[in-house]
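Bear in mind these aren't lab numbers, they're just calculated from the coordinates by the rules spelled out. Given the structure is predicted, the values throughout are model-derived calculations rather than measurements. Cβ atoms are built from the backbone, for glycine too; each structure is taken alone.
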Structure 1
Amino acid sequence: MSLIAILGALETGLIFGLVAMGIFLSFRVLQFPDLTVDGSFPLGAAVSAVFIVGGTNPYLATVFAAVAGAMAGTVTAWLNVRLRILHLLASILVMIALYSVNLRVMGRPNVALLGETTVFTPLDSLPIPGYVALPASLFVVVIIAKLLLDRFLNSEIGLAMRATGANPRMAQAQGINTGLMIMGGMALSNAFVAVAGALFAQSQGAADVTLGVGVIVVGLAAVIGGEAIVPPRTVFWATLGCVVGSILYRFAVALALNADFIGLKAQDLNLITAVLVVLALVAPGVRNPFKAAIAGNNKK
């Protein structure tokens, strides 16, 4: 692969690292299977794009995107907590509704950002090429987001949220408002995803209503693959695994699509995604017997 292709894969992998951290919050911390992300990702892109085109400061537009994503996550949690709708069904309902919401927000299927001022525009004044400056800036953003998430999950509220996901009954017995924790966690999860959508739209120069297709699969591949590579012993390593898994997933996709001898093309992207997710799911089961065999040989 060329240097530009490698840096492009790194750029996309870092953006989806935010998605992976959001999915980690819902799937791993809260044990909440959330498909809302397929709608909140393009929602973040749509909201930021509309505000930017309307003349709003791009940083403020990105904040609005985070708020919109948080609202979407809160609605999903509210349907589950207050109306007692099954969590998976609640997230599917919100995901479907968000397709229409995104069309309403943009007023059309897509909004172009070419020529508009985005959060990445200041990078043009740097004495380094844009294809290098963009991944570097995203790396800083993702690391800051990771450290803030680590700090939050180790705080009193974060521990209450983790307890809610691990054992809701015990959490309630300890006086924790589990419904509030689920709502807060889902809001934060989808805020991460919406910010990723906003950054993706601004880096690619357009927001489209179909951006969310397959986001949940990509995020799960990053989370599960990251756990196979970086064992989640603590919160720090778990969130680091999300970022590493997302980057490696994008590199694997880019490598597969650029390996001419394999014969894969762009239309095979979903097939590659499915294979990578299967490998990520199988890897921990293969690794554990291998470790057990090595330990047995060492004892002998």
Structure 2
Amino acid sequence: MRISINGSATMVFPSVPNALADLKATKAEGFDGYWLAQVGLGDALTVFAAAGDDIGGMEVGTAVIPTFPRHPTALASQALTTQAAIDGRLILGIGLSHQPAVEGTWKMKWDRPIRHMTEYLDVLLPLLEAGQVNATGEFWSAEMAGGRPTETVPSVMLAALGPQMLDIAGRRTDGTILWLVGPRTIAEHIAPRLNEAAAAADRPAPRVVCSLPVCVTDDEAGARALIGQFLDGYQDLPSYRAMLDREGAEGPADVAIVGTEAQVHEALAGLHAAGTTDFSGLPMSLDPEVVARTRACLVDWSKKA
């Protein structure tokens, strides 16, 4: 199981210097990868392009870019340019986002999200793979051809939780990127459905990227309380609520990985056994020493695994 850092906290109040410094530190510490969410007015792909050679062969990925506000032709151009700038180490993670954001923030219509994603991929994938597309849909259409800045095709993955999205992810992409999904749900729902879809489409075994808050501490109760405050509201979004219910969890703090080094290593082993191929930890603490201890623990597990 690959171990990466989820650096999305640097994008909440976007700071390109902070994100670049965190990315460079992650590479120096020996992690397998680095992930950034697309939040607020910071742009994850631009951060990766700005990093350039500092990535140094480490894998980087977006977790995730919402599809509604960005036309697939525009995303293909930006992803290919970023891929060229970082020498082919990009995972392009995309997702639908959520109905409150689509309708409340972007003032767009949340309508037939499965068709929306299918048509999005109909435009995006041919452009990434061949530099040309001719697709006509109800939501997304494009007819174009152009030179690409790189011939190295970015890996594409979906934020997929429900059965239909998992089927699309398995049939058409390299896997799924999860947030706040625990080991029971991965073992009983995510991994079986995803792997079955990939096998039916004669595709390679898909990746399951599990991202969770993680905190190595001797004060488990205090850490979980803080995580619950930070992430309050996620439990009210239907897609996350469904996954938390499957896990038997009330809220985000209940699926976070919190405890001593031994407890965290045990939790990571459990995720691996459940079918997780990649763990992307988001160290969550206001204490820099706790964050450093957490990152060291994650690296240590990857070396022992």
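A value of 14.7 for mean projected area of the Cα convex hull in nm², calculated from one of 1, 2, originates in structure 2.
A value of -13500 for helix-only ellipticity at 222 nm (-39500 (n - 2.57) for each DSSP H run of 4 or more, over all residues; to 500), calculated from one of 1, 2, originates in structure 2. Comparing relative contact order in percent (Cα under 8 Å, 6 or more apart) across structures 1, 2, the highest value is found for 1. Could you figure out which one of 1, 2 the value 1.8 for distance in nm of label points 7 Å out along Cα→Cβ at positions 80 and 96 was computed from? Of the options listed, only 1 reproduces it. Computing mean count of other Cβ atoms within 10 Å over residues 64-71 across structures 1, 2 gives 22.9 for structure 1. Here FRET efficiency 1/(1 + (r/R0)^6) of positions 40 and 144 (r between Cβ atoms, R0 = 25 Å, to 0.05) is compared for structures 1, 2. The highest value is that of 1.
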